[in-house]
Each structure stands twice: as structure tokens, then as C-alpha cells.
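Alright, structures below, take your time with them.
Every read-out reported here was derived from the displayed coordinates using simple, explicitly stated rules and does not represent laboratory data. Given the structure is predicted, the values throughout are model-derived calculations rather than measurements. Cβ atoms are built from the backbone, for glycine too; each structure is taken alone.
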Structure P
């Protein structure tokens, strides 16, 4: 896999790490990284892994909870993340239920990013990500 896969339980720490790097290196506080959520519930596991190997960069990170995947794309704004999303849609030959959120424009810390993502996916994708509540601390 081109992207580095982390345990779901480490997703909040992964966000904190990316925030720390962004704050250290990105003085103008542009969209430093984008989180792309994708629902792969209708995709075969083997096909998921094959496509991710082709599309993701080695700097991209992944955490998943079942077939819900969260991609942290450093130095990628929403425009760039939309390109990744379109590549995924094209590879699977279907429109994937998804949502994008960027730091710092959509959230100033890891918990705010998680909360905004959870609420937005519920509103726009009609999917509950209640398991994200387990990451609160």
C-alpha cells in the first residue's frame, strides 16, 4: 500500500501529528492537510487494497473502521483531495459516499476536526459515525 495504514484507535493522534507538522512548517496557515472520508461498504476488500496502492502517495495515511476509511492527505487542499476522490470513483466505477474536511479552515484541533467530520457525514452522507465518540479524550 502506498499510503501508511494506522489503527483506527490512533486516528486522533494521527490528526494531532499532522496538525503539529502543519503548524511548524506552514506559516500562512493555508489548507495544510485534508481528511477524506470514504464509505467503501460496497467494495471488495481486495479491490480496496489494490486501488489504494495505485492512488495514494507514501506520505498519505489511512485509518479505517470497518469499511469506513479516513485518509489524511498532507499538503493537500480540498481541490487536490477531490482529485483523489475522483480517481477512487473512477477506479471502482461508482460514486463513493464521501466527505472532505481541511485543517485549519474546518477545524482548529483534532477533536474539532472529528466533531465536524462526524456531524457533516451524518448530515450530507446520511451515515452515523457514532464510533468516532470513542476517540474523545
Structure Q
């Protein structure tokens, strides 16, 4: 019975991981660009996209907490890296980007430059989750 429960937990985590990967990639490829295409108010589109990226960070944290609870938790290192990168984006880069947007620059870089740094960090997180799934380490 215990082995069956472990199998169910591993399978449920695999589904969660695939859903997380799908949401990561869809947000950057389709959802955020669609917001800016469909919404004439770029400020509103940016606020909505920012909120969705924030939600993605919490999804990452929830997913990695689940990974920590599974046996073989060490094999999820790419998920941990992805979650850490998303946390850096949310709690380090986002405030700097907001300051740059408000004041024209922050720490010597413009909002556009900080946005580029943030995009690179986000893509790195997406690639980390892709590597996790590609290497079949997701469960």
C-alpha cells in the first residue's frame, strides 16, 4: 500500500510539474504579448503582466515545496534553480524595475535595460524547468 501511495504522489507531482512548465512558457510566449497587443493602455497591460508573473513565482514556490516532500528530492535541482530565479525576479528585480520606471533609471540602468535583465532571468528559469523535464527528472 505504501509503494502505491508513493507512486501516486510521484505521478501527481509529475502532472504538477508539467502544468508549471506549461504556465511558465505560455505566460512568456502567448499571454504577456497578447496583453500588450490587446490592451491599448500599456501601463495596464504591464500591471496585468506583472501580476501574472508574480503569481507564477508563487506557483514555483508551491511546486518546489511539493518536490522537497518527495523521496529523491535531490533530483529536482533544476526546479529549485528555476524557483530561485523567479524569486530573484519578483523580489529583487521587480522593485528595481519599478524604481527605474519611476525615476528614469536605477543603479545606472534604465527600465528597458532592467526589463531585459528580468527577461533573461525568466528565460533561464524556463530553461531550467525544460531541462528537468527533458532529463526525465520530474518524477
Between structures P, Q, where is distance in nm of label points 7 Å out along Cα→Cβ at positions 20 and 44 highest? P
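One of P, Q was used to compute helix-only ellipticity at 222 nm (-39500 (n - 2.57) for each DSSP H run of 4 or more, over all residues; to 500), and the answer was -12000. Which one was it?
On the way: P: -12000; Q: -25500.
It traces back to P.
Taking distance in nm of label points 7 Å out along Cα→Cβ at positions 12 and 116 for each of P, Q, which is largest?
Details: P: 1.8; Q: 4.5.
Biggest value here belongs to Q.
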Given a computed value of 1.4 for distance in nm of label points 7 Å out along Cα→Cβ at positions 36 and 124, which structure among P, Q does it belong to? P
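One of P, Q was used to calculate Cα Rg over 2.2 N^0.38 Å, giving 1.19; which? Write down the numbers at each step before the final one.
On the way: P: 0.98; Q: 1.19.
Going label by label, the one that fits is Q.
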Where is distance in nm of label points 7 Å out along Cα→Cβ at positions 76 and 100 largest, in which of P, Q? Q
